[in-house]
Structure I
Amino acid sequence: MPHTLNEIIPVLQIAIGPVILISGVGMLLLVMTGRFGRMIDRARVLSKELQSAPPAEAANLRAQIAILFRRARCMKLGLALASFSMLLAAMLVILLFTTELFDKPWVQLIIWNFSSALVCLIGAVLSFLYDIHLSLVALKLELGDEFQANG
């Protein structure tokens, strides 16, 4: 078990990688929560418009709200996966310290933890990309005839 600063410094250097992952995932969470909030606000506006909309426009508004709901569910999954990735990365830092400081051979657990963090991150990014796709579908629906004339 290391007792001096010179023996602990290599352990700190090893832990830098997961800390950088935590920082990057934090930025992704910031962007995703911003998009999620805008979706919720937009759904509330469309819901109020739906209450006074003529029947011809109501179908379009319902379709837009349905897409927003799909996007919100997708973003909820992405936020959960990104959060879990961050949690796993934080646990990885603890594992790296305990493995090195207490001389415990938990290599398989470290590999599993790091791999799981990256798999969750990949899932979060895929969810984010799917949300972007759905937002373009909603834009096409909202533009309607204008999109068809210019497309």
Structure II
Amino acid sequence: MQIRTEILIKAKPDKIWATLTDFEKYPGWNPFIKYIKGTVKTGSKIEIRIEPPGAKGMVFKPRVLAFKTNQELRWLGHLLFPGLFDGEHSFKIIDNKNGTSSFIHSEDFKGMLVPLFKKQLNTNTKRGFELMNEKLKEIAERK
């Protein structure tokens, strides 16, 4: 199962990346990801708290799969142990070469418990992605 959202931002990738990776400021602006703790680099484990609208928040400790400046941040998290409920979360920034960028925010879910959470993922979690995208756009376009 996949959730995929996309938003057009009137800013170059470096401005979007600067906001996306300023993790210390997440509590002040990010309506979906309340914090990211740890050293965010490819291969490292980090701690993240998400709070989808209308759903219970949770903390998990994913491994960073990709950290490509101005392009991509991706991690893989598990609920309890791999194979039960796994999520590969991804932020991609595409330079449209006209002063705008496409921000793609997605997650691929796999595991035995995914069917049990499908409705919540398609509503609450997807809405959390959209709210985050909108705030990111607002901040990046102001810079």
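From I, II, which structure was Rg and Dmax of the Cα atoms in Å = 22.6, 75 calculated on? Of the structures listed, the value fits I.
For the read-out distance in nm of label points 7 Å out along Cα→Cβ at positions 41 and 57, a value of 2.2 was computed from one structure; give its label from I, II. Only one of I, II returns 2.2 for distance in nm of label points 7 Å out along Cα→Cβ at positions 41 and 57, namely I.
From I, II, which structure was helix-only ellipticity at 222 nm (-39500 (n - 2.57) for each DSSP H run of 4 or more, over all residues; to 500) = -33500 calculated on? Here the read-out was taken from I. Largest in FRET efficiency 1/(1 + (r/R0)^6) of positions 105 and 121 (r between Cβ atoms, R0 = 25 Å, to 0.05) among the labelled structures I, II is structure II.
The numbers here are math on the coordinates, done by the rules we state, and not lab data. Everything quoted here is computed from the prediction, not taken from an experiment. Cβ atoms are built from the backbone, for glycine too; each structure is taken alone.
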